[in-house]
1. Have a look at P, Q and say which one yields 0.98 for Cα Rg over 2.2 N^0.38 Å, as calculated.
2. With distance in nm of label points 7 Å out along Cα→Cβ at positions 60 and 252 coming out at 4.1, pick the structure among P, Q it was computed from.
3. Out of P, Q, choose the structure whose coordinates give helix-only ellipticity at 222 nm (-39500 (n - 2.57) for each DSSP H run of 4 or more, over all residues; to 500) equal to -9000 when calculated.
4. Given a value of 14 for relative contact order in percent (Cα under 8 Å, 6 or more apart), calculated from one of P, Q, which structure does it belong to?
Structure P
Amino acid sequence: MKKSNLLFRWVKIIVLIYSVLGISFYYLQEKIIFHPVSLTDGIPYHFDQPIKEINLDIDEATHFNIISFTVPDSIRKGVVLYFHGNRENVNHYAKFAKKFTDQGWEVWMADYPKFGKSTGDLTESNLYEEAIQVYKLARVKYAPTQIIIYGKSVGTGIAAQLASIRDCRELILETPYKSMVSLVRHYTWILPVETLLHFKLTTDQYLLKVTAPVTIFHGTKDRLIPLSNAASLKSAFKKNDQFIIIEGGTHHNLNDFPLMQEKLKSILQR
């Protein structure tokens, strides 16, 4: 009798711990996945290259802020719609714009809701809504053959979704994931992630509908998004899509490798 009581007590403790973990993840997942830094509206940006600030008011609560890193009209080839990672805001990613502007490509970086000067609810539907609004704005000025859609880290799912419903010259994904569910399950396999997770970001499903050429860059030493997770995206590839593995590359330093620099430059020049 005592043994059964002790066993029952341990079962209750395990169930309680499991329930607390699940509930905590459900309510804290936004803070686990995203790490935004907001900025006061009206304060100017200071970058080492020319910019224009674009503001899109969707409703009273939702406001999208986009930074356009410009190039002279005489050398402009088109625009790169750059969907950044899960940290800070455009200030953190501005350093990557130069690799595009040096090749004559304007770069538009949009901050997600709660990032930088953007406001609104940080939901998957709002991430997709922002992406399509940025694309529509770009189409006023550029043809689809002049638009490159680029995603970095968490932004790869957003970029892939946009490219699945709109034409573009190329889709480029830096350190992507198969889906947010598969990635989170890698770390929290004990929880029913698919049920709890608000952000699905099914990159693999979107790639099946992308008609533009796709190029993926991923490092062998990426400890945040394992190479094996990203490599599963190759099952959605078309004949000439590319999966470029950077030996020794981590989640944060692929741009430092000559292989990525050369491959990216060749895409921008063709």
Structure Q
Amino acid sequence: MRDIKAVFIDLDGTLVHDGNISVEDRSAVEDTISKGIPVIPATTRMRFSTYMLLQGLPVTDVPLICLNGAMVLGPSWHRANEDDSWMTSTLEMPVARKISEYADKMGYEITTIFGERKYWKERRDLPVISRSENPVAHVIKSNIQALEWGPPVSYMMHTEVNGDDGVGDMERFVNSELKDDTCTHRHHRMGELKALTIYTRGTSKVRGVELVCERLNISIEDVLAIGDDEVDIDMLKAAGIGIAMGNSPDYVKKVADHVVPSCEEGGVAHALRKYIH
């Protein structure tokens, strides 16, 4: 049995189901950490929402891979310590401007994401969000307005708001007009496309995993990685042991070393108790 020295874990659809972490999974994560093995989040979420989600779990003294690897933060990430940024990748301003202008031209409602704030174009289906409800969210009239803040880390576009056709059109635009400067990630839930994210070229969770392993002096061969979606594939393939959730699409399961029960069925607890000794 491989001697696992670190666990990298996706959140939504893996550790988190409908915004909650089960008692069983929470206990398994705590047991793993008590054995001296860090459990490191690798998520699409921003730092703030990750912090809110993981409150109560002892994962705040380990690094954080967020925004799909566009940002990697050191162990003090839970305190919003800007000096503890290990890596931040942003889109070039001319590239970001083309994306925002195209979204405005087509009437798309997208989210422009920075390290500690995000801008939502005013949406038909959402009420105005107060700062007390989400202190990092700002509502704006047009997508281009967000770029007054500077170069963004990423964009997110939801099918629920823009439809499958709108998301597909944006993906085609970015991959044809800006393919040398960007990469796109698709996000699914129960096999259904939910969102598209856009980053600078080369952004991936596995790049974040490699950086953290280097900083912690851990071989990626001694890593257990757990995920459920397309954006987790490279991380699962690179890890010594890659685990896919039972709710993963078949193409994710095919690249994993093992498949565990679904997120709703305690798959994370199953994986940790099987491979952590």
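Every number here is computed from the coordinates shown, using simple stated rules; none is lab data. From a predicted model like this one, the values you see are computed outputs, not experimental measurements. Cβ atoms are built from the backbone, for glycine too; each structure is taken alone.
1. Derived from the structure labelled Q.
2. P
3. Values: P: -11500; Q: -9000.
Corresponding structure: Q.
4. Values: P: 14; Q: 20.
Computing relative contact order in percent (Cα under 8 Å, 6 or more apart) on every structure in P, Q gives 14 only for P.
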